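K.L.:
The following blocks contain the structures, represented as structure tokens.
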Structure P
Amino acid sequence: MLSRIRKLVHTALRGEDRLRADGMRHQTVAAAVAADPAGWAAAVQRAKSGSKVLIATTVTGFSHVNTVESVLAAALTLRGAEVHLLVCDAVLPGCLRAEQDNVPDWRLIGDYKLPDVICAGCMANGRETFGSLGLPIHRLSELLTAEERAEARRVAAATPLDQLRGVTLEHTAVGEHAFAGCLRYFARGSIENIEGASIVAQRYLEASILTVRAVSRLLDRIGKVSTAVFHHGIYVPQGLTGEVCRQRQIPVVNWNPSYRKNTFIFSHGDTYHHTLIDEPTAVWETMRWSEAEERKILDYLASRITGTRDWIWFHEKPDQDFERFAKKVGLNLGKPTIGMLTNVMWDAQLHYPANAFPGMLEWTIETIRYFETRPDLQLLLRVHPAEIRGTAPSRQPIVDEIAKVFPTLPANVFIIGPEVTVSTYAAMAHCDSVIIYGTKTGVELAAVGVPVIVGGEAWIRHKGLTRDARSPAEYFRFLDGLPLGQRMPGEQVERARKYAYHFFFRRMIPLPFIEPLSGKIYKLNVPSLEALDRQRYPGLDVICDGILEGSQFIYNAEIYGLHDEAAN
């Protein structure tokens, strides 16, 4: 066993070397600071009398996170905010940086081997990014006592997996966040009877407890913090950081890369996966709307088929010949077909609170059971391509879960697997209507008039555009009304296009000076520090104003224009 662990560590370290090499390729604001040290020093000095902003990067092993958060650190400092940084220094026994590609065996987590595997590269990236900025940097290890670390280990070791989710610390659901981290590491929607799950869950629980202790102490030390800013907002440690700040009534801002190239999505209070669902419709219902805006969103939605204007997509060259696929699998195009779109199992569990059903798997199985009783209809289930092409490919394929219940599929149920390159858009265009759980594709389908039924939590919910199921009974009543036999009425389609415009062009804020190199490695094209100051980039102003003043993270593209118009 010891030799196996050593081999795994060596393999993971080779992956970590690649990570560090990638990290060295990306650019941060360090070069701009080095080009104007006097100007930067003066800005840092002026900011010491400003409001405190905590950028809780914590896990500095992600190059794209470092790039964006170094930009935020500089831009906020130039606007007079006293920026503090929080980083991890190999103290957490489990975190969101641990994935199957760089920690290939759970024993590496179980045996506290992360410092030997991923932490060195993670910390090196952090030093490269933030070390030369001259801003206060707080490290987790400096915020924890030996007694607290020992106690966290004892509590975690005494917690069985079946009791994990109920563990709390100072009114913080440390167990829920530990469970989420464990699901993410195993890339599964459930971890019962999975080898190593109990041990890994204990490590994530320990890390969750340590995060709560460290963040609480940091906030006590540095005094009043006006805003805490950090990537994503869920998992360990970001999810716990948000919980502690919210309990202290410290405003939280979370962000993520968004679909369109050079754009990012920011949200107040929580991760955008949650906040977009309940965003007030008033923020987009009264926006300026003309044929020009409608043409822009339709042109962009057309580009989504191939992803030419995006930096997040899942098929390089999607097959548009759906009729050929239908003929191959025996789907009758002359018979009413209902589309169905799944999410990735573990992703759906983490991002969306269950609504009509306990989770996506239950929704999927019950929907197939329903259509088994409706031979007058065909069900076309499209498995999300991210199951195999996403950042963390699923280790619990939905097709395998379906096969456990339906060794032989009902004759009227057809599945497009994640490996099949047929275009999702082409397939759904042939459907009478489409059922979704949590996918953002509902936004796109409604904008072209395809009726949508929502079975879980999706961003299109609560917008007055879809049939939103609040219970299984209501969900099945919606299904009883199928087929609909018609597209959405014209006024509803226009409303859907306005929301799509808001979603893709106003909530996705352009930072055109952050350019893609490969994957999630960004190039920072900033000529000088002055370029990050006020009134240089409207998108950056929207973001900084939102952080400092609490204004909405909405980029008025209908006024400012689209940063990528010239290229498209």
Structure Q
Amino acid sequence: MRKTVVLVFVTLCHVFVLDAGDRPEFLVLRAQEPPRIDGALEDAVWQNSPLTLGDWISYNPVRGEKSTFHTEVRIAYDERYLYFAFHCFDPEPTKIRATISRRDNVFNDDWIGLSLDSAATGQTSYHLMVNPSGIQMDALNTPSSGEKFEADLIWDSAGKLTDDGYAVEIRLPLQSIRFAGGIDVRMGILFWRHISRTGVSSSWPDLPPGQWVFNNHAHLVFSELHQPRLLEVLPSLTESITQLRASEHRWNPWTGDTNVGVGVKYGITSNITLDATVKPDFSQVESDAFQVQVNQRFPIFYTEKRPFFMEGMALFNVAGTGGDGNMRAGVHTRKIIGPDSGSKLTGTAGKVTFGVLSASDRTPEDIGNRGAAIAGKNKIFTIGRATYSLGESNYVGAILTDTEHAGRFNRVAGGDLDFRPTSRQYVSATFLESQTGTNGTNITQGTASQFTYKYNSHRVESATQVEHYGRDFQMDPAFYNRTGFTSGWSYTGLNFYPAEKTHGVVHSIFPFYWTRYGRDQAQNGNERTLVIGITFNFARQGFLRLDHSVGREPG
């Protein structure tokens, strides 16, 4: 090995800051030896200077304040992993909160994390957070779906309390993320940190009101980075035995059921992945959490946790879903109850992100109560989705869905828009049209649409949404509460920050109102709701909310 000055710099994985105008860029060099992921920043790769980041600025529950807690960040990579090291200084380390808990369940602790837009498209970001005990929290973030914590990525982390705070290491396999490999690979990056005893979260770069991570990502630059060829094969064999008692002292003969299956994941390119499965085994999937169903007017929503469907699942959603809207998910794969087989192609090509899903369901829902007419007949789901990036988190998209089941069909076509005309304003719109019929007769058509406008500044938060769902609208793969109604809701709140006058006890005071008015065609009546309230956000993550609501809905 030639011992030159240049090679010494490579060994140390020094990070250079490049001039990139409004957004900083960091050139990350390759590590000669990978670090041990143990929470101790003693490896040679971490002895270089940290990134020059500047002030971390608070974004929740107060905005715009400089953090007094210093944080050092270092980055390295090799042919298999990205490495991140955080040294989180704290003047009172004994007050750091670090519990041992389930994944995605330590947001009340101190934690440090990052948002990584690996494809640099402004459409998908991986969010990784770690508490001082090394417990992971992760989410997949998209403009249409927001943060989806069901997407449990494969990555390693470790945390360790120190005399001056705590340290965290992250090792992210290149196979867990999607990016365009080659020369001068660019990725978006943002860091954030939460202090439990103050309840304040801060980030670098900062997150001004009305903006989210895609609007403010800095850039990481890798001189050469290639994704290892992805090929995973997961065979499965399950045997179940059922035996019923014939009498108090005798059992009936047992019956067995053998299921042999296989799942395959193949990386066609670094940005395009094919998943396929036959007789998938979901026996290790976490069971659903209990939900109260008493006085529940609408269907119960359970999140997707099955591995095959979780790859790229956020892509299939449409704008304006979730939150206080009628549609929770444009494509809810839990509607595919017992898949016999399935395939899914997801990827990015330039500014286009796309996905195609096909699955055969052997135990489908009996829509229309057709009984014996569908016995033993699979339901075929085919879904196509594409979005075109308009920069940062803006996009225009299209979706096509088709289900075929024993002579019944349901087809939906539509488009959506997610756009920020200014840094403080947000607009989204969706239009869907469905066609449903059985054996070529009784064909019905219906439409669904929504329009949302939001405004967010340091002082004001405001949002308005109007939506319409025709009585004959049907979309089998989607999850929505009801059809046959038109409604609109509006929400406005004002932020006051009296921290200086209250010596930091009260971070913010937030009076607000929320109102909804609509026409229910199915019940032939009007509905209205008004909520007026005020929220006090205190130090140490405490809050007090007082509200009063009045409403009416047709019975």
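K.L.:
Quick check: 23.9 is what I get for mean projected area of the Cα convex hull in nm², for residues 143-446 alone, calculated from one of P, Q. Which structure matches?
P.N.:
Q
K.L.:
Continuing with this model, one more query. Taking Rg and Dmax of the Cα atoms in Å, for residues 375-494 alone from the coordinates of each of P, Q, which one would give 14.9, 44?
P.N.:
The correct label is P.
K.L.:
If mean count of other Cβ atoms within 10 Å over residues 223-230 is computed to be 18.5, which of P, Q is the source?
P.N.:
It must be structure P, since only it matches.
K.L.:
To test your reading of the models, identify which of P, Q gives 71, 49, 34 for Cα extents along the principal axes in Å, for residues 191-326 alone when calculated.
P.N.:
The correct label is Q.
K.L.:
Right, here's the next one. Upon calculation of volume of the Cα convex hull per residue in Å³ from the atomic coordinates, which of the structures P, Q produces 152?
P.N.:
Here the read-out was taken from P.
K.L.:
Consider the structures P, Q: one of them gives -500 for helix-only ellipticity at 222 nm (-39500 (n - 2.57) for each DSSP H run of 4 or more, over all residues; to 500) as calculated from the coordinates. Say which.
P.N.:
Q
K.L.:
Output the label of whichever structure in P, Q has the greatest value of Rg/Rh (Cα atoms, Kirkwood Rh), for residues 71-310 alone.
P.N.:
On the way: P: 1.01; Q: 1.07.
With respect to Rg/Rh (Cα atoms, Kirkwood Rh), for residues 71-310 alone, the highest-scoring structure among P, Q is Q.
K.L.:
Quick check for you: by relative contact order in percent (Cα under 8 Å, 6 or more apart), which of P, Q is greatest?
P.N.:
When relative contact order in percent (Cα under 8 Å, 6 or more apart) is calculated for P, Q, structure P comes out on top.
No lab work stands behind these numbers, since they all come straight from the coordinates. Remember, predicted model here, so these are calculated numbers, not experimental data. Cβ atoms are built from the backbone, for glycine too; each structure is taken alone.
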